[in-house]
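K.L.:
These are the structures in question, set out in turn.
FYI, it's all coordinate maths here, none of it is from the lab. The model shown is predicted, which means the values in this text are computed figures rather than measured ones. Cβ atoms are built from the backbone, for glycine too; each structure is taken alone.
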Structure P
């Protein structure tokens, strides 16, 4: 997810590392905070692979700052990742939102819709938070009010997302 968000935000415009970190944190920081210890090594790997260029820019009143810019190869990698999200990027809501944030970068609507159909199929598959004797526990069989709350929130969220997905896919 971190690589996808780095590539996605740099596809929008060249950024200083701090600004990139701020944008990534705004997108997913509530669920998965981004630390300098993960961001800058990831940027370095992308630079080493030729997916991101780094140049030094003079600071107005401060030390020179590094500007990060997506290369042609980086743009191609972003499109590949958007076309072919991992199963986890489809099933994990935070990771799927990272995909969704940049999905409009795919120029082909059919490719965008293929990704959305994968998410819809995931949401429509039966699942449960809990299992007893290797069988899923249904919401109506749960007595614990907090677990009932989990089911209620998940059901409402899933319903809203499925409604939105159908509104896009059925047009």
Structure Q
């Protein structure tokens, strides 16, 4: 399968699942995918960004082995919103190597506090930052502050997730 060609055929969840099924647990195919995800043009990255969610769900170890390059991609100011959203979505559930905890935490707080950021990215960032605060309880107060600031003029989705996260974080600081 020519991944790039397949990505450009159709932008749909069905197509993403087809690509994810082809990749399966195959490291070489995942590396091909990752190359496109990290280096290709905007439209290709947009179309294949869903794939990482399916791979992470079925083969988390495949994504975890490549976590460094995936996390480093989040630092790119040119990253497509779909790629950012899906990377942060999987960071809610995957094991983040300890050496990336600080970087991921800082990026998530940056996204959470940016009112221009999409709601999904902000909500997922809130969850990832909260998850890291559970590992480092001394960070809980900082996450609580960022969540409270982000609630000004926020959406229903952000308010809903914040209730859950604030409840868990407040337990850490009591």
Structure R
């Protein structure tokens, strides 16, 4: 049996930084930044596969559609997270984002590619916003900065990995 003093022992920094919300959030953000960077790195190659040469007008560029999806997704999943809970909406946004990214590899036209990027953007913003909010809620106010900084640092590593992957494999 534990005494009240034992059950309220403070958590160590390591315990807080390895909390499931921090680990899952960091890995999710890694995938988000990896995807954004990889899409930019293979942009011209992917456009070539659709027979598009030169620059696209702004409204035809899939990355612009993804950014618009991120704007709307941040608002949508932020409100949904407040109403339904962070964890449920976090999983929903990850599912949406994952399915859209899988579909990206199979689309035959630039219009469908743009639509998939838009949907992926909605899910991406939901994942990032939900993750940061969840990490901030589960950690003490003294440790929130550490937790969110770890999420951001692991996320930025996604850009580094994407640079290497873009050189090694096909965009699909």
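K.L.:
Can you say which of P, Q, R returns 2.9 when distance in nm of label points 7 Å out along Cα→Cβ at positions 13 and 69 is computed?
P.N.:
Numbers: P: 1.5; Q: 2.9; R: 3.8.
Going label by label, the one that fits is Q.
K.L.:
Same structure again: Could you tell me which structure in P, Q, R was used to calculate helix-only ellipticity at 222 nm (-39500 (n - 2.57) for each DSSP H run of 4 or more, over all residues; to 500) as -22500?
P.N.:
Values: P: -19500; Q: -22500; R: -26000.
Attributed to the structure labelled Q.
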